[in-house]
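What follows is a set of structures for review.
Bear in mind these aren't lab numbers, they're just calculated from the coordinates by the rules spelled out. Predicted model, so just to flag it, every value in this text is computed and none were measured.
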Structure I
């Protein structure tokens, strides 16, 4: 009886660890990409990485990144960046809603169309973030950072996808439990 309880406990802990891997990986990336002096050149990619990760996990394993976790990720990202506190939770939830709405179509497509949809998603996210900053600062800010952020994110997504797919099929896969 005790052996059965231990086995069930370990199975539940294993399932919990697999289910929390996407959120944990995003949080760790937000923290490490934002450490001053550690990766100064990539600190600006923290937002882009978060958008790409939420997009990927919502598309391929929507159950592993529920909306409350996405809100927490957005709040955490907002606390570590100069963005107003409510902007990132709203942005990440909009990304998640858009991907969930088009998920049936996107999952059947090839990489190029999924990548194009991500680029469109990043453009809309950056534009919304830009508008929020302009409204809150009562000024028109330079638009070049938007194109830089979207361009770098577009170039980095093909490099990031193999890592995310490996996690999706490996440690985060609940069917392996």
Structure II
């Protein structure tokens, strides 16, 4: 199990635009159609990473709770599906349905979107405000597979609550830790 940290995109960065296929609904989804009125959470995840598997229920619970408060959620998988077929679109669809994802689960086949967000690991989290400016990037919480800390989502929840309450987020933003994105080998 690799321990790859987030690259920590600079705060204030404008969310890079994307239009990708949603493996669950079999439709194209873009940044404008998923963005929330208050905030937008963009998560880079995949099916097989133990770090993502560890927090899947928490991701679903957070999305179910905060989407009612004007926050949009979307998950993107950018892994090389040729070398990691368990992360391909058909498997993503099954995984998203089995995990009851209440958010689109997009496939970034050419990996351009992961590069645009400077994503490094799964899971990797980004929170953008109503103007699509980055206000948080980093970990979900301090829980990791095997460290006996429960997955609470406290770091991400704090970032979202600060936006909802229109208060400054003064908490230290720690990088997420997870499996590296499975990049394609240049041909």
- prompt: Where does the value 33 come from, among I, II, when relative contact order in percent (Cα under 8 Å, 6 or more apart) is the thing being computed?
  reply: II
message: Quick check for you: by volume of the Cα convex hull per residue in Å³, which of I, II is greatest?
response: I
- line: Re helix-only ellipticity at 222 nm (-39500 (n - 2.57) for each DSSP H run of 4 or more, over all residues; to 500): value -26500 computed from one entry in I, II; matching entry is structure I
field: Structure from which 21, 17, 10 was derived, semi-axes √(5λ) of the Cα gyration tensor in Å, for residues 14-85 alone, options I, II
entry: II
